[in-house]
1. One of P, Q, R was used to compute Cα Rg over 2.2 N^0.38 Å, for residues 99-242 alone, and the result was 1.77. Which label is that?
2. Given 1.02 as the derived value for Cα Rg over 2.2 N^0.38 Å, which of the supplied structures P, Q, R does it correspond to?
3. Given a value of 2.0 for distance in nm of label points 7 Å out along Cα→Cβ at positions 43 and 275, point me to the structure among P, Q, R it was derived from.
4. Between P, Q, R, which one scores greatest on distance in nm of label points 7 Å out along Cα→Cβ at positions 51 and 363?
Structure P
Amino acid sequence: MPGDQILKIHEITSLIKEILESSLPVITVEGEISNYRPSSTGHLYFTLKDESSALQAVMFKGKSRSLGFVPTDGMLVHATGSLSVYAARGSYQLVVDSMSLAGSGDILRLLEDRKRRLAAEGLFDEDSKQTLPFFPQKVVVITSPTGAAVRDIIQVIRRRNPKIDIIILGCPVQGAEAAPELIKAITRANLHSMGDVIIIGRGGGSLEDLLPFSDEDLVRSVAASSIPVVSAVGHEIDWSLCDFAADVRAPTPSAAAELVAPLLDECEGRIQLAGDSLYRDITTRIEKVQLIAQQFSPDSLELRLRRIEQPLLLRFDDAKESLLDALLEKTREYAQRVALLKGILEGANPRTILARGYSLVTDAETGSIIRSSEDTKAGKILRITPQKGHILVHVEET
């Protein structure tokens with residue numbers, strides 16, 4: 001009987017592969033791209049989803065070159081290709097030969113609308129973002145307490161800087177209950193000033209898995225946090241609205257840990273270099289001061305004073321001699337002028353004239369000078385003043 005036949009696993013897989021690939025050689029499916037993962041070799045790996053099912057898909061490098069768009073999670077596409085069974089894993093996938101846009105997916109359209117609205121409110125403005133502390137003492141990590149992300153963050157921080165304390169606030173990171181719990185964790189961290197920086201995130205996943213990190217209330221909590229926030233949601237190609245609201249976006253949780261934790265050896269080396277440089281500067285300054293101070297011994301000060309004083313004294317002596325010469329010259333000049341004026345004055349002195357034999361005749365009564373016979377008359381008494389003494393005369397006739 002057929003039920004009694006025992007088949008090998010590879011026989012069953014080969015049978016399914018033959019039936020599947022022969023009955024559906026070329027098909028076109030409509031689905032929403034999720035978990036899009038381009039490889040370094042150029043192949044594109046992703047999942048096609050609808051409201052109830054998912055189908056793994058791959059588009060190899062030769063076919064992907066003909067794409068007229070860059071696939072992203074949430075895109076609704078028409079993918080044409082053939083089904084292939086991967087025997088090693090017992091799974092099947094769609095090998096895509098061509099793909100075209102069928103319209104934007106509902107999730108992506110929702111996120112884009114929400115992003116535009118929150119951006120218009122200024123929640124993503126660069127001016128409002130805070131600078132991460134250079135050397136935080138405590139780092140708050142808000143993520144799943146059992147996921148790979150928290151292990152990666154702890155490992156990186158411990159390796160780079162064991163001086164930093166890590167505080168884990170465990171929360172669900174997907175599902176309906178994730179966003180409210182994440183909001184409570186951010187609020188608690190700020191209320192109690194639990195750390196100097198917050199890392200919020202999770203490992204990679206599909207667009208649906210990352211939806212809690214695009215919750216509007218969570219985005220507002222991230223933007224309002226007084227503690228700087230680093231968003232580390234998914235892999236480098238993943239994105240969430242928390243990435244735009246956070247102060248810094250890290251491509252992965254490990255990268256976030258590297259951003260917040262400076263290398264301890266590097267910090268200590270910089271401190272040592274700075275200390276050595278400061279010591280050298282201080283030592284050099286002290287040596288210069290000592291050299292300068294040695295120049296101010298009593299003998300040195302006296303010599304320096306003499307060097308300063310000597311030219312000043314010479315200038316003083318020169319100025320004094322010049323002043324004395326000028327005064328002497330002026331005195332001689334004035335003496336000559338005085339002698340000249342004296343000669344002029346003595347030449348005009350009446351007594352000098354009288355010494356030559358002349359006499360001065362005045363009216364004895366009035367004292368007026370008699371210059372002419374008309375200045376007097378008979379009977380008047382005149383006074384004649386020769387060089388010495390005086391003579392009184394009586395006028396008989398004029």
Structure Q
Amino acid sequence: MQKIIFIKYGELSTKKENRNFFIKILDNNIKKVLGQNADISYDYGRMFINCQNDYENTINKLKNVFGIHNICIAYKSEDKKLDKIKSNLLELLKDKNFKTFKVDVKRSDKNYPLNSMELCQNIGGFILKNIPNIKVDVHNPELIISIEIRLKEVLIYFENIKGAGGYPVSSLGKGILMLSGGIDSPVAGYLAIKRGVKLEAIYFESPPHTSEMALDKVKKLAQKLAIYNNDIKLHIINFTDIQEAIFKNIPHEYLITIMRRMMYRISAIIASRANAKVIVNGESIGQVASQTLTSMSAINEVINIPVIRPVACFDKLEIIDIAKKIDTYETSILPYEDCCTIFVPDHPVINPEKELCRQYEQLIDYEDMIYEAVKNHKIITVTAHEDLEYQDLL
């Protein structure tokens with residue numbers, strides 16, 4: 001028997017005629033994680049990885065790859081005779097300590113002489129006869145014995161390790177994540193990546209009002225997301241001139257609304273240049289003044305690109321739970337202010353009027369300032385495990 005790792009596709013199996021498209025992207029993403037020389041083969045139903053005994057490390061890496069429903073360590077044999085299946089299984093069970101068990105057989109080879117139910121009964125009876133002091137428990141067994149009768153081989157395995165689920169990264173296109181230093185936006189990014197969206201990120205800094213530590217905080221958050229995204233380009237926008245102009249010239253109750261409209265305009269420009277189809281952000285309905293439905297509508301009107309809000313209907317505790325799961329929470333709560341937390345008025349408008357927004361924006365020369373901010377912005381290429389490298393935007 002050959003010991004291998006195999007992957008169950010899960011949600012990808014619903015894609016029918018497009019399944020091969022998703023599987024090829026998944027194969028490419030796994031090679032980015034395991035190395036381009038990884039020994040991978042796949043068919044319509046399963047993907048197989050020969051990891052040459054480095055099973056634990058390989059599985060830990062695969063757990064962060066979206067598009068994988070389950071990961072299994074299996075024993076493969078090309079001898080499909082029932083007697084051989086039984087003898088192989090008995091050998092494998094020598095190392096197992098259990099009192100109750102269940103046999104689960106899947107038979108994709110429909111020409112096999114016994115059907116799945118008959119195989120379960122036959123193999124279950126064989127195990128009871130050859131291993132003393134055990135019994136069958138179909139509801140809550142200590143050990144599930146899984147057997148797959150495939151066209152060319154038999155697979156035997158005892159555990160389904162939960163994968164990340166979702167779709168392979170980049171299979172659904174690219175988005176720009178508005179990444180602040182808060183709790184919500186990294187969670188929104190993670191959820192977008194899970195649905196197959198390859199992300200680049202944009203961060204608005206406002207020196208000297210925001211610190212280098214705030215930028216470092218965002219780099220660390222991007223690095224956490226790069227675990228799932230393969231890498232992330234982080235676009236850094238100097239927002240100081242725009243933010244100061246807003247503070248000096250705009251009625252203070254509209255500061256946040258006008259600021260967000262400017263951020264949306266810049267994000268849309270960066271998205272267009274990056275060939276991204278959507279903007280992604282961490283807005284949650286009603287959480288702050290700029291996230292009421294009226295505010296969202298007033299802010300959204302300045303761009304044509306769709307805005308995806310993965311946490312829009314989550315409450316804060318639900319968002320925090322995910323942040324802890326993906327290990328961004330402790331970084332997000334570090335006490336370094338970003339653009340969205342400085343110059344906050346005491347009473348921001350919660351139902352802004354679009355016409356007033358347009359009138360107030362005429363009080364500042366925002367188009368030229370946006371042009372300069374985009375022209376002079378920088379990009380950091382962030383990877384999960386390497387040092388961060390700066391490069392000027394060409």
Structure R
Amino acid sequence: MKSDEPVKIEEGLPKGFVWGAVKAGIKASGKPDLAAAVAAKGTNGVAMFTKNQVVAAPVTVGRRHLTATGGRVAAVLVNAGNANCATGQPGIDACVQTCAAAAESFGCIFDEVIPSSTGIIGVPFPGEKVIAALPELKAALGDTPAHAEKFARAIMTTDTKMKVGRAAVDIEGLLGEKLQVVRIWGAAKGAGMIHPQLGPPHATMLVYLFTDLVADIEELGDLLGPAVERSFNSISIDGDTSTNDTVLLLASGASGVKLNERTGVAFAEALKEVCGSLAYQIVDDGEGVGHVVTLHVTGARTEAEAKQIAKAIAHSPLCKTAWSSGDPNWGRLLAAAGYSGVAFDPMLVNITIGGEPVFELGMRSGSFDEAAAHAAMLERDYTIRMDMGLGKAECRFLTCDLTEEYVRINADYST
């Protein structure tokens with residue numbers, strides 16, 4: 001297993017937020033397990049939640065709160081060690097009670113608090129532990145990189161390292177105005193049970209994105225959707241979609257910079273960069289992962305069909321186990337594409353692994369070098385490219401191998 005490497009959070013966090021974390025006694029390890037981010041008055045937020053039909057209590061409550069306030073968010077309350085899922089009405093009630101107690105502590109109304117949980121499904125939620133820890137949590141809040149790091153570490157479960165991303169957008173002033181800067185900072189957790197299928201108002205994947213941009217919920221929604229689709233919705237570790245997955249984007253407005261034609265494109269690109277970085281970190285830290293594999297499907301009729309093919313390959317146990325040992329078994333790739341549900345002619349398909357040709361136009365490539373392909377697959381990071389010969393659409397989908405370590409972790413997860 002990879003070590004818990006220290007990661008420095010650089011200066012320049014977005015204005016209008018404070019972060020913190022404490023030990024509430026939820027994690028069996030005794031490590032910090034309750035985190036909060038408290039936002040400046042007037043902060044707007046949008047979220048995308050799991051499409052799993054079975055959802056955790058905090059997803060249900062979070063959806064309600066965003067609807068009730070019209071996207072106004074004052075605080076985010078996150079616990080690790082208990083998913084508060086399949087806990088019935090008592091789980092819902094406990095979630096609401098923790099939000100009410102947090103609102104009292106942080107000075108807002110209860111539906112301005114967005115809850116999140118991650119951990120084991122089906123275990124009664126210890127809301128009383130969360131409530132008891134809130135005074136200490138309030139005292140632990142601050143706006144320094146150290147405070148932000150505590151938030152990012154406390155939300156971890158089987159993660160082996162903190163996952164953070166940041167970007168700054170420089171906005172040139174007009175008519176002699178001074179340079180303005182909009183900042184984005186994001187924290188994520190997730191290492192297993194990762195195949196996010198996020199939709200509008202998924203261990204679990206939790207992502208929190210903070211910016212000091214001035215933006216309303218419509219503008220934030222227009223920014224978040226595209227950023228999520230090509231990052232978190234384009235990764236898979238094990239093909240399992242969690243009951244708790246959440247991506248939340250908050251804008252405090254503290255920079256004073258508004259969205260317009262000049263700022264919109266630059267900010268959208270910066271947000272995609274942060275989301276892409278966090279998505280990669282999640283797969284790179286996947287449970288038992290030895291190889292990070294980019295599936296680059298090209299020559300498709302549509303981007304949706306390209307992603308459908310990529311998902312079939314990414315979720316194939318035969319493909320994933322071959323990747324664990326560097327076995328260039330291209331037949332498994334072709335077979336998975338064949339049952340993906342996308343119509344294509346194998347006589348038009350070309351496949352390369354790590355740049356090495358393995359399949360061309362209906363048969364094994366005449367240039368196939370098994371040793372070279374095997375060597376390419378021993379790298380930590382490599383790309384499998386499959387050209388379908390049907391059109392100009394493409395997608396990149398990030399996934400990984402399936403190892404004995406993954407089985408060990410998940411065989412013993414709840415015991």
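None of the figures in this text is laboratory data; all of them are computed from the coordinates on show. What you see is a predicted model; the values in this text were computed from it and never measured. Cβ atoms are built from the backbone, for glycine too; each structure is taken alone.
1. So the calculation was done on Q.
2. On the way: P: 2.74; Q: 1.25; R: 1.02.
Of the options listed, only R reproduces it.
3. Details: P: 5.4; Q: 3.5; R: 2.0.
It must be structure R, since only it matches.
4. Numbers: P: 15.8; Q: 5.9; R: 4.0.
Top value of distance in nm of label points 7 Å out along Cα→Cβ at positions 51 and 363, among P, Q, R, belongs to structure P.
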